[in-house]
Structure I
Amino acid sequence: MTIEAKTTEIATSRIRLGMVGGGIGAFIGGVHRMAARLDNRFELVAGALSSSPDKAVASGHELGLSPDRVYSSYKDMAIREARLKNGIEAVAIVTPNNVHYEAAREFLKRGIHVICDKPLTSSLADAKKLKKAADESGALFILTHNYTGYPMVRQAREMIAAGELGDLRVVQVEYAQDWLTEALETTGAKGAVWRTDPKQSGVGGSTGDIGTHAFNLASFVTGLTLDSLAADLDSFVEGRRVDDNAHVMLRFAGGAKGMLWCSQVAPGNENSLKLRVFGTKGGLEWAQEDPNRLWFTPFGQEKRLITRGGAGAGAAAARVTRIPGGHPEGYLEAFATIYTEAAHAIEAKRNGKSVDKAVVYPTVDDGVNGVAFIEACVASSRKNAAWVKL
């Protein structure tokens with residue numbers, strides 16, 4: 001089949017996508033739309049892009065949506081789209097955390113697949129109720145922990161699963177930023193305002209916003225299950241109502257130990273997500289700001305560089321690689337990998353087929369674990385960093 005024929009085949013069967021949130025000026029909404037478009041598997045056809053009717057209409061117009069497919073209420077959107085012959089098949093939810101549960105539930109109960117931004121919800125109680133709703137609906141639930149989409153993250157996961165590191169002993173993961181070093185929320189900056197408001201973000205600040213990414217990455221790559229943690233959380237900026245820095249010790253089932261640091265008050269760090277894993281046979285190191293490289297050191301041997309598209313990269317990395325080695329793939333491509341994995345699963349569901357075992361994406365279960373992690377961190381810190389079971 002020629003490239004042109006293959007492109008046409010995909011284009012005629014693109015998944016009809018709706019979006020909740022992500023209107024004019026919303027960073028993450030734009031990222032989701034670019035990710036959905038990159039591999040030509042989705043077509044945005046409807047949206048409840050803002051709770052403000054005027055902004056919803058303006059956002060829909062800017063995106064070229066048909067006026068009758070633009071809504072000011074996600075509930076109205078779910079009801080009407082479910083009745084339309086060519087209504088949406090999936091919805092992307094890109095709102096503040098406190099909206100995730102109610103919005104996702106409306107679509108799930110109508111059999112519409114959900115692609116939801118992380119963390120899953122703003123409370124563990126809501127996370128558990130949303131899992132129940134997802135399990136009962138029969139619809140798919142995809143959580144956009146986008147860092148799991150990098151080829152070298154898939155490579156690390158494949159190597160650990162194959163036993164190349166031996167029995168795992170130590171996991172170190174960190175995610176450091178500096179954008180909240182000062183009280184940016186007092187300036188009215190929207191992203192800072194809702195992330196530091198526990199009514200919208202939930203009880204976690206940096207733990208919820210980026211700590212969950214670090215925790216998910218460590219879990220995804222290692223396959224380990226967290227048993228308990230001890231967390232020391234701080235709100236260094238005066239008046240801030242949620243944590244902006246956290247040091248967390250981790251104990252995994254099976255005996256491995258770990259440390260997690262997340263901070264949004266670390267000057268000099270932009271999006272410094274790093275992971276190191278050490279076992280009886282060797283170690284791996286990966287950094288999000290240099291995502292096309294993975295360092296592997298077999299015990300007693302020289303350090304080895306594995307590159308995306310280069311020698312040493314395996315099948316798991318290859319299946320989510322788009323361009324030849326030496327041409328960097330980054331954040332948007334990794335995000336698009338989650339959408340394309342979702343497309344594989346949705347299309348299999350559409351055709352009554354089983355999903356290929358190679359298809360991997362974060363699920364509602366990962367979301368519940370993430371919210372459990374946040375609340376355990378807060379509970380531990382309130383007890384002077386006492387050990388808390390998940």
Structure II
Amino acid sequence: MFIEGGITAPIGFQAGAVHCGIRKNATKNDLAVIISDVAGPAAAVYTTNKVFGAPITVTREHLTTGKAQLFICNSGNANTCNKDGVELANKMSQLVADKFNIAEDDVIIASTGVIGQSLPIDKIAAGISKIAVCAHGSVDAAEAIMTTDLVIKEVAVEFEIAGTTCKIGAIAKGSGMIAPNMATMLSFITTDTDISAEMLQLALAETVAPTYNMVDVDGDTSTNDMVSIIANGLAGNAPITEDSADFRVFVDALMEVNLFLAKKIAKDGEGASKLLIVEITNAADDAAAKKLAKAVTASSLVKTAVYGNDANWGRILCALGYADVDFDPENISVKFKSKNGEILICTEGASVMFDESVATHVLNESEITIWVDMHQGAGSATAFGCDLTEKYVDINASYRS
């Protein structure tokens with residue numbers, strides 16, 4: 001069940017943010033902290049880019065202990081491709097650990113913004129010295145981690161494990177440089193569930209695969225992407241230490257959180273006007289379906305057709321055809337779906353007679369689904385993306401200015 005409170009909804013978590021001067025806009029916070037009353041099991045997954053930010057190096061080292069207590073994230077500077085990046089990330093961890101009187105190894109650190117610029121640690125230090133946290137700080141933290149995002153991304157759910165009420169809360173950022181696997185996106189997740197670090201890592205990996213890893217805005221995988229989670233155990237449920245019915249309840253709740261945020265990220269793609277959902281059904285297997293869904297979602301020609309309300313289904317078949325998956329092109333069916341209805345536009349790999357005005361009406365919505373039936377097997381997958389507009393070029397042509 002969805003509830004209010006965002007990342008501070010679970011018991012024992014507080015958050016806060018401050019403007020420390022990394023971003024030029026003095027009205028926007030650019031440094032966020034989320035802290036638990038106690039340290040607990042923690043887990044993370046990271047970008048697959050071979051070039052990755054110094055915060056990832058430091059967080060990976062810290063999480064070898066299997067626990068954490070605090071997230072810290074700055075926006076406006078990625079602290080990536082800098083010779084002193086790791087040193088500065090370590091300094092940032094040490095400063096926030098001292099401020100909140102916790103172990104430095106219990107800090108999960110992240111940065112997002114421009115690559116190749118030295119992190120202004122003096123500004124970070126000043127910000128940390130004055131940052132305050134509270135039980136209602138989720139929105140402030142969510143706003144502080146935004147870069148080109150237009151909307152904040154926060155969510156919380158409540159569920160029961162063997163009669164005990166547990167909660168998961170989260171905030172995320174992501175709008176551009178987004179492609180599988182993972183993207184220019186950060187997601188910070190909190191839970192008061194009592195669960196071991198090993199099971200937490202399994203749950204995170206299982207829920208990231210069909211959510212964040214199925215998002216594509218522009219085909220670019222960035223350097224600082226990370227999804228991380230801290231579980232403080234304060235809900236008081238019986239500890240989850242193995243794959244059990246209780247574990248499955250937790251996984252389902254975490255899936256709900258990550259799916260919600262993945263869709264939010266896709267819909268808020270830079271310059272986007274529509275959320276694009278690609279559903280592949282009856283493919284040879286799930287692995288094939290994932291490749292096919294990603295190929296259609298990533299296609300610039302499909303994206304621009306959706307933006308223009310153009311039922312150009314040939315672009316969809318073209319994208320399927322270069323997905324490196326074996327199938328019979330003469331077995332494919334395609335539909336467009338939205339709140340305005342649905343329309344079959346292709347069957348047996350060929351056009352069907354359809355009313356262009358009806359197709360345009362179906363496509364003239366803020367959320368569009370492209371449904372593809374491969375008529376081949378039992379595999380299925382869903383990918384999330386957005387349309388491609390002129391605003392994407394405008395945003396990225398002036399990103400550093």
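Compare mean count of other Cβ atoms within 10 Å over residues 186-193 across structures I, II and report the one with the greatest value. Mind dumping the intermediate values first?
Details: I: 13.4; II: 29.8.
Comparing I, II by mean count of other Cβ atoms within 10 Å over residues 186-193, the maximum is at II.
Of the structures labelled I, II, which one yields 131 when volume of the Cα convex hull per residue in Å³, for residues 74-233 alone is computed from its coordinates? All intermediate terms of the calculation are to be shown ahead of the outcome.
On the way: I: 159; II: 131.
This value belongs to structure II.
Every read-out reported here was derived from the displayed coordinates using simple, explicitly stated rules and does not represent laboratory data. These numbers were taken from a predicted model, which means no experiment stands behind them. Cβ atoms are built from the backbone, for glycine too; each structure is taken alone.
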